[in-house]
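**Student:** The structures come next, written out as structure tokens.
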Structure P
Amino acid sequence: MNNKFTDFKLNKNIIKALNNLEYKNPSKVQEKVIPKLINKEDTIVKSKTGSGKTASFAIPICENIDIENTNIQALIVVPTRELALQVKDEISNIGRLKKIRCSAIFGRQPIKEQISSLKQRVHVVVATPGRIIDHIQRKTINIQNINYLIIDEADKMLNKGFIEQIDIIFENSPSKKTIGLFSATIDKDIQYVSQKYMNNPSMVEIENHEEINKKQIDESYVKIEEKDKYEMLKKLIYSESPKSLMIFLNTRERVNKLYNQMKKDKFLVKEIHGDMSQEKRIYAIKDFKEFKFNVLVSSDVASRGIHIDDISLVINYDVPRDKENYIHRIGRTGRKDKFGKAITMVNNKDEKYINEIQDYIGYEIKELSDIREEKAKDGKIKFEEMQKKLLKDKRVKSVPKKVHSEITRIYLNCGKRKKIRNLDIVGAISNLDGIEGKDIGVIEVQDLCSYVDILNHKGEALLKKYKEINIKKKPVKIKRDNQNQ
């Protein structure tokens with residue numbers, strides 16, 4: 001197995017999971033941070049988006065989880081719901097073969113569901129500040145036994161005025177724990193947290209956004225009057241014929257207006273902005289990842305923490321007013337080992353902002369002056385054919401791509417309302433022919449149903465042999481769960 005993560009001497013199930021996820025070579029931030037957090041050193045990490053920082057704390061946490069311990073052992077605090085879900089997915093994927101259970105809790109989600117989830121064995125919790133404090137005050141969560149406390153995108157969180165909430169979280173956690181502080185910038189608020197709560201922290205600084213951008217992202221800008229922007233946008237799209245495209249605007253009103261224009265022109269497009277419900281935003285991102293459409297029009301709500309690795313083109317329809325947002329926006333393309341393009345539309349009023357961005361990134365963005373009509377015409381045919389294929393593929397019911405082929409997730413039509421517990425499920429399944437306790441992975445018991453990971457390639461044979469099993473002497477239907485493999 002040619003996987004350089006083996007240099008960290010990780011648990012064999014973690015290495016296997018990383019291999020399934022196609023994580024072969026650690027990024028710079030992973031190389032430096034993973035050994036420190038495995039060795040339980042407090043660490044401050046200054047690193048830009050797209051550098052692989054989530055795995056740099058997810059891997060050490062998963063490595064040091066004791067799955068037999070029923071306490072929550074790690075808490076990751078993040079600024080947004082989208083990021084909470086992204087981090088939860090990454091930890092779940094990395095820790096799944098080791099049977100690690102991770103739960104995400106955030107606002108605008110029924111608190112009763114979260115309380116129910118937290119009552120089961122949960123090893124890792126990813127949370128937004130307000131909701132974790134709500135649970136602490138309700139006494140529905142206990143973080144007194146955590147070994148890791150990670151504050152992700154700390155600069156964004158503290159700039160939003162969450163400093164008091166961070167204080168409450170630290171005050172309710174044990175004095176002896178490993179702290180990881182991840183931030184794009186180190187300011188007085190970050191220094192306050194590190195000086196007050198951290199024990200002789202190591203500093204890891206990854207200043208590589210310029211190198212990554214120049215190497216993997218082809219950046220350019222085009223001068224255009226506001227009234228001509230939409231026609232130029234279409235010309236750029238057809239010239240580039242991207243497989244997938246994100247378009248950023250500065251306000252939700254402008255996002256909605258452009259979305260409606262593009263929809264009218266038969267683009268396969270969806271929008272995402274802060275006025276949408278959490279559920280709609282989650283589904284839009286999920287469908288975009290699965291190529292059910294290929295144009296996403298967004299405000300800056302999706303410029304951070306959205307891990308989609310195959311975006312081939314980013315267009316800044318509006319120049320961002322915050323120069324850091326430029327880095328976050330274009331960081332949606334050219335991720336991992338992929339290459340991408342970023343084009344920014346600039347009108348006369350934007351000159352000041354584009355100059356500030358160039359000063360900030362330390363190099364000049366090239367001007368795109370020649371967009372050939374011929375290339376746009378040919379590209380339009382290609383792009384429209386691509387969209388027709390996406391529409392056709394969309395009509396065919398697709399089975400989500402499995403990350404871990406050795407796992408089959410099964411569905412049982414019984415849950416808490418029938419007084420079913422994890423132990424009942426383990427007892428029933430481990431007594432079936434060919435199944436041992438080691439073959440049963442993460443179990444999730446809901447009110448009306450339950451989900452179980454069957455490991456070690458044993459799931460297919462189990463489903464072939466049984467359509468029904470007995471749990472607590474009652475017949476329970478069993479089938480494959482195709483929704484969350």
Structure Q
Amino acid sequence: MQPITIHHLTFAYPGQEPLFTDCQLDLSSDWRLGLLGRNGRGKTTLLKILQGRLDYRGTVRTKLTFSYFPLTIHDPAAFTVDVLRASQPDLAQWQIERELGLMKVDPLLLWQPYQTLSGGEQTKVQLATLFAQDDTFPLLDEPTNHLDQTGRQQVARYLSQKQRGFIITSHDQRFLDQVVDHTLVIERHQLVLSQGNYSDYFRQKKHRDQAALTSNHQLKDEIKALKHTRQQRLQWAQRAEGEKKNNAHADKGFIGAKAAKMMKKTISTTHRLDQAIDQRQGLLKDVETVVPLTINFQPGHQPTILTLDRVSLGLPGRTLFPPLSFTLHRHEQLALTGPNGAGKSSLIRAIRGNFPGNISGQISLGTPAVSTVRQNYHNHGTLAQFAAQNSLPYDELLNILRKLGLARATFTVPIEQMSMGQQKKVELARSLLTPAEFYIWDEPLNYLDTYNQQQLITLIKEYRPTLLFVEHDQHFIDAVASRVVTIEHR
């Protein structure tokens with residue numbers, strides 16, 4: 001066991017509010033630690049600080065050498081084994097094959113060009129490479145992205161059997177419950193370290209939030225009563241002053257002295273009341289809230305939005321999947337599921353008219369008003385420029401990003417400098433604001449925190465937009481899909 005000791009850690013990106021202020025942490029290399037928190041709270045930043053990739057104030061003490069997922073890939077056209085060995089030159093091929101065997105992954109993947117592997121296959125060979133290094137401590141940043149359901153279970157079993165620690169970030173609740181035994185959660189104004197998995201933390205947080213809500217309700221009632229009393233005192237003093245001015249026949253000296261005494265007493269009383277109000281306002285606790293989202297769904301009159309009649313896709317030398325047929329009607333939510341590499345994203349490209357291979361069969365799209373969430377996107381520039389480029393109302397873009405949890409301080413940050421979760425929120429906001437009759441979302445949950453996931457579930461249940469989506473999170477599929485179509489390998 002090796003400790004990771006953090007003292008007085010303070011960090012902020014230039015021009016932004018601090019992510020960490022005087023933080024103290026004691027972690028152990030024996031733990032399988034889940035690093036959790038809303039997008040933009042600093043999860044990836046903390047992993048970079050541990051690696052010494054960012055300047056910060058405070059100290060981080062450890063004898064550990066860290067390895068990091070995802071690896072940096074320099075030549076994706078090379079054979080996978082060469083790509084991995086170039087990333088970690090001290091590794092032998094047999095060590096990577098050993099880990100792939102433990103993961104139940106075919107080692108023949110090593111002899112394919114890296115760029116031909118699916119996203120899930122690339123994740124698995126990278127994880128095998130990290131854990132093949134016996135002398136490093138793995139930092140795993142969102143490894144569940146691009147893994148299909150089978151792959152997530154495969155990797156979860158592999159990680160849960162490891163007799164060594166790691167730190168992992170993910171927004172897949174079921175996956176985290178299987179692999180972590182401690183959690184470190186970056187909440188709005190504190191770091192919460194606890195023993196147990198995600199569900200254990202979430203249960204504790206619900207109790208804390210409920211207690212905070214009860215306390216806040218009582219404090220707000222007290223603040224309201226104190227403000228009412230303060231207003232009464234001010235009104236009494238003003239009446240006394242008015243009596244002095246308006247009573248021409250009374251003893252103005254007596255009335256003036258009375259008014260001055262009343263005003264002095266009022267000033268003293270209101271000062272004490274102000275202090276009491278400030279004290280109670282300081283006790284109010286932040287509770288994470290989820291604001292309902294809106295969508296610019298404009299359903300037309302056509303009952304049928306999309307029809308596939310014996311559609312199959314081909315790339316040079318292979319066919320992706322057997323002929324596929326289905327019909328999508330207005331207000332339906334259809335989930336496309338299947339293993340990595342089966343052709344789900346390729347089918348979306350074919351529906352959108354930009355698949356580079358061969359298409360057989362018939363695709364009939366009944367509307368041009370389509371809004372997408374892309375799996376791969378490269379948005380850049382300021383939010384104002386992004387709004388103009390996509391014909392979006394700038395104020396509405398900012399409003400929906402605030403609902404998604406993007407801090408106001410981030411509004412001036414170029415999109416390419418945002419965290420991956422924040423960038424995903426920009427991509428999602430574009431789709432929600434674009435007027436559309438049909439939505440096509442390719443892995444919409446990647447990088448989104450659990451609060452955002454629940455917002456999308458609530459939104460889809462309320463509006464019932466016509467939706468075709470690819471997703472590997474079973475909880476989300478169960479919650480929103482009216483129908484599931486599974487694509488199998490050829």
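Values in this text are rule-based calculations from the coordinates and carry no lab data. What you see is a predicted model; the values in this text were computed from it and never measured. Cβ atoms are built from the backbone, for glycine too; each structure is taken alone.
**Student:** Supply the structure label, taken from P, Q, corresponding to distance in nm of label points 7 Å out along Cα→Cβ at positions 152 and 272 with the calculated value 5.9.
**Tutor:** Q
**Student:** Work out the source of 72, 56, 45 here, i.e. which of P, Q gives that when Cα extents along the principal axes in Å is computed.
**Tutor:** Details: P: 72, 56, 45; Q: 109, 65, 37.
Source structure for this number: P.
**Student:** While we're looking at this one, here's another question. Of structures P, Q, which gives 0.05 when FRET efficiency 1/(1 + (r/R0)^6) of positions 232 and 344 (r between Cβ atoms, R0 = 41 Å, to 0.05) is computed from the coordinates?
**Tutor:** Attributed to the structure labelled Q.
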